[in-house]
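These are the structures, in structure tokens.
Taken together, the values in this text are just the output of simple stated rules run on the coordinates, not laboratory data. Small disclaimer: the values here were computed from a predicted structure and weren't measured. Cβ atoms are built from the backbone, for glycine too; each structure is taken alone.
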Structure 1
């Protein structure tokens with residue numbers, strides 16, 4: 001069993017091209033596991049390759065809502081990737097109205113999201129959600145689908161930045177939330193972290209982005225997830241070891 005679990009990283013990006021072996025060796029040394037998320041077919045394929053090569057890595061395959069607006073969801077390609085035993089989730093998928101205008105891009109993003117939800121249901125996988133300026137719209141899609149699909153529709157909202165009301169609606173439909181290194185230097189998330197059931201939150205890095213204190217300004221990497229776990233315990237006023245174990249168990253529960 002790993003000591004730490006980073007449920008969302010991007011080790012499949014060029015940021016690690018020069019020293020990936022060293023980054024992986026640090027995963028081994030610190031007993032950290034990570035889910036590498038795809039943002040399109042090529043990065044999903046790379047995530048699966050990494051998962052196949054390293055015990056500490058799992059893959060999440062899908063198309064990000066706005067990373068490449070011209071990319072469609074080619075089911076036949078993803079069916080091939082989904083056969084790999086270490087593909088544990090579909091995504092990152094969702095809606096983003098921070099980088100794109102809702103009035104011109106909603107229908108395209110919604111279709112892309114629904115295609116991936118259908119795929120996840122067919123393959124009985126959780127979805128890894130990207131939501132930016134779009135929590136209400138995400139819930140308007142997920143809440144009715146939950147009534148139809150029951151426990152098969154499940155997943156995690158990565159890099160959660162919503163308020164307590166949004167968090168509680170997500171918990172009610174069985175979705176977990178993951179938090180990044182931002183919680184080590186910003187207090188915006190404290191209320192949600194304190195109020196959340198411990199079995200409904202996860203730790204992530206979103207590496208190479210948003211490195212936690214004391215690594216701010218540097219390239220992030222999955223081993224730094226220990227700082228996120230430590231911060232979650234501090235914010236909740238709970239024993240660090242109890243929280244560490246719970247976060248790992250929550251991740252293992254998500255990936256089945």
Structure 2
């Protein structure tokens with residue numbers, strides 16, 4: 001499904017154009033997942049797509065036990081929509097947004113590295129004049145046994161230790177107001193010490209598609225391509241978008257801090273800068 005040289009990305013394996021995605025309609029090995037709410041989905045969606053509003057599934061316990069519990073619950077959820085470790089899955093919303101990116105990250109975390117984000121989402125699909133449907137598909141439940149990849153997620157303990165050792169880089173995908181503490185969304189206001197603030201939406205064009213590799217490389221120029229990079233936001237969704245972009249750019253060790261500011265900003269021992 002990967003499109004060679006798509007937008008110049010060193011690793012385009014986690015994104016798909018509407019032209020390529022449209023060729024996969026009806027393929028039994030592919031599941032389209034509409035990550036919007038049901039009322040938007042009901043007004044028109046990619047034919048055969050299932051509706052799973054991913055923004056409804058927050059998680060803030062990033063202990064080892066907490067992450068394993070999260071993996072089991074999410075695998076059970078995806079299995080109910082016919083997804084297992086073998087299925088190829090295309091996640092989309094109206095544009096190249098963070099809910100679809102969260103789906104790609106989530107599938108990779110669960111041990112299925114076959115998730116893709118539909119570049120430009122449903123708006124790009126419609127602009128190409130492609131068919132939309134209002135029918136809910138018939139879904140056959142699948143058994144999804146997760147094999148969590150802890151190399152794509154970061155917990156509060158690991159992050160704290162890595163910061164103390166100077167062993168990782170941190171990208172804050174939130175708005176400037178959240179980053180500098182003007183907008184308080186937890187007991188503590190501010191950002192994780194040393195984090196670079198690169199708001200996720202700066203990676204998206206006005207038409208809702210992702211920018212090309214050159215533009216994105218300039219946006220993330222201050223982030224070292226080698227070593228471990230941890231992305232975070234308020235609850236791990238915008239962070240998943242930044243994670244996806246960095247993976248497209250060929251960054252090797254990138255991890256989404258799932259608990260993000262909701263966990264860090266309410267934790268009794270974490271350090272904060274303003």
Structure 3
């Protein structure tokens with residue numbers, strides 16, 4: 001909601017973006033009749049007397065869908081379709097990294113132009129299990145994949161070669177220190193992983209033993225542990241699984257429905 005109050009100000013409001021970020025607010029303002037525009041690395045929001053907005057359809061959240069996508073890629077002989085998920089270009093960072101790793105996700109990943117249109121693009125994603133290769137997530141990719149980086153670490157455990165995430169020091173400032181949580185949690189399950197100052201490095205072994213993972217009260221670590229349990233040899237006990245309800249109250253039931 002970085003620029004939602006811009007239309008109420010006198011004159012134009014300008015917001016600088018060092019890197020592209022999620023543009024849901026800009027799309028909603030455009031739909032409401034605010035002539036938002038982009039100039040280089042700035043979003044310009046003019047003053048607008050009146051907002052007019054009809055019914056809005058909210059697509060499925062890609063950050064939540066990403067956990068099921070990862071499960072579908074990791075669990076042998078899996079095949080699932082994730083329906084009605086938002087594929088806004090600014091939310092596709094995880095999908096682009098996964099595609100580079102060899103993950104099989106078939107859907108419309110068309111890059112939308114700038115400035116964005118008023119509607120959120122929606123697609124069905126067809127996911128299947130398959131071999132993965134390690135990759136490097138560079139700092140400029142991090143803003144558009146920040147919430148899914150723990151999943152990249154999990155995928156890296158099963159990939160051939162090394163998977164490295166750089167420039168993600170923001171993870172230390174989330175609901176928990178997610179770099180420490182991911183590294184300690186996955187290492188406890190048998191992963192060959194180490195923390196760096198601004199990310200982590202995973203050397204793929206093709207498997208996870210399993211065990212227990214402490215969510216540290218962080219919803220994304222809790223859900224990460226549950227997905228790791230599906231792909232591991234012995235399963236995973238998630239300590240503090242109730243933290244998943246912060247962002248996805250029905251996750252345990254939805255995950256169980258796929259097994």
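Below is a table of values for the structure above.
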| item | result |
| --- | --- |
| With distance in nm of label points 7 Å out along Cα→Cβ at positions 44 and 244 derived as 4.7, matching label from 1, 2, 3 | 3 |
| Test item: relative contact order in percent (Cα under 8 Å, 6 or more apart) calculated as 14, pick one of 1, 2, 3 | 3 |
| Test item: Rg/Rh (Cα atoms, Kirkwood Rh) calculated as 0.94, pick one of 1, 2, 3 | 1 |
